[in-house]
1. Compute Cα Rg over 2.2 N^0.38 Å for each of P, Q and report the one that scores greatest.
2. Computing distance in nm of label points 7 Å out along Cα→Cβ at positions 61 and 101 for each of P, Q, which one ends up highest?
3. If helix-only ellipticity at 222 nm (-39500 (n - 2.57) for each DSSP H run of 4 or more, over all residues; to 500) computes to -23500, which of P, Q did it come from?
4. Thinking of P, Q, which structure, once Rg and Dmax of the Cα atoms in Å, for residues 21-84 alone is computed, gives back 12.5, 36?
5. Can you rank P, Q by distance in nm of label points 7 Å out along Cα→Cβ at positions 37 and 93 and just name the one with the largest value?
6. One of P, Q was used to calculate relative contact order in percent (Cα under 8 Å, 6 or more apart), giving 28; which?
7. Which structure, out of P, Q, was Cα Rg over 2.2 N^0.38 Å, for residues 53-108 alone derived from, given a value of 1.50?
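Taken together, the values in this text are just the output of simple stated rules run on the coordinates, not laboratory data. The shown structure was predicted, so the numbers you read here are calculated from the model rather than taken from an experiment. Cβ atoms are built from the backbone, for glycine too; each structure is taken alone.
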Structure P
Amino acid sequence: MIDHVIIGVTDVESAKKFYAAALEPLGYTLGFEGEWGAGFKNTQGAPDFWIRPEKATAPVHVAFQAETRALVDAFHAAGLAAGGKDNGAPGLRPHYHENYYGAFVLDADGHNVEAVCHKPDA
């Protein structure tokens, strides 16, 4: 089980705004911030996603679970509105499994941020 993930970003203030907006539909809130970066809390209040100021050596792929497909759609729209670049519109990815519904947005550092719902459409 993963406890938390930390990624490097070149501009913490910009990244903080992007992630606050993109992850809000998934229930995440900004929980901690300081010179060392920022931490975002999940719906249970655990700070499991962190950004810190450093040049990323290579983009990473981070996927967040969504309870519904509508939340995947909302994540994608919020990420684009916050300055992210489309890297895969919301939709089924049956090559993963029949109910894999995901969307992908690139942040300013090229990190591939995904929201995914594994449940059938309600």
Structure Q
Amino acid sequence: MRNEVVRYIINGLFATLIHFSILTFNIEILHISSAGFANFIAAIFGITVSFMGSRYFVFQNHQGTIWHHAVKFGALYGGIAVLHGFILFVWTDHYHLSYQIGFVLATGMQVTLSYFGNKKVVFK
């Protein structure tokens, strides 16, 4: 269990780095004006990295096909991505607060939901 949590943290940090890097690129370089929309695009990349890491690195003792896991993972992360994007939309687009801080807050929510969702539903 302990090693699984450590692997989850490593995978999550890497996926979050990808997600945040693309979010920053979208806002700072591409000048996408909506942080919520920029985050939606970035989330696709972060979710893909997270799925591959979860399947092959974190939850190594799983059963089922990649397609079976992908459908469950996609549903879980689709819901989390909508919630993550909504938090960023409200925080940044509505209240005009820092997208970096909003990202950290939304990611804190995401970490908790995704670990238990993956452990209990996707890769059980």
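1. Answer by largest value of Cα Rg over 2.2 N^0.38 Å: Q.
2. On the way: P: 2.1; Q: 4.3.
Comparing P, Q, the top value of distance in nm of label points 7 Å out along Cα→Cβ at positions 61 and 101 belongs to Q.
3. On the way: P: -6500; Q: -23500.
Considering all the candidates, the number was obtained from Q.
4. Label of the originating structure: P.
5. Top value of distance in nm of label points 7 Å out along Cα→Cβ at positions 37 and 93 goes to structure P.
6. Only structure Q yields this read-out.
7. Computed on structure Q.
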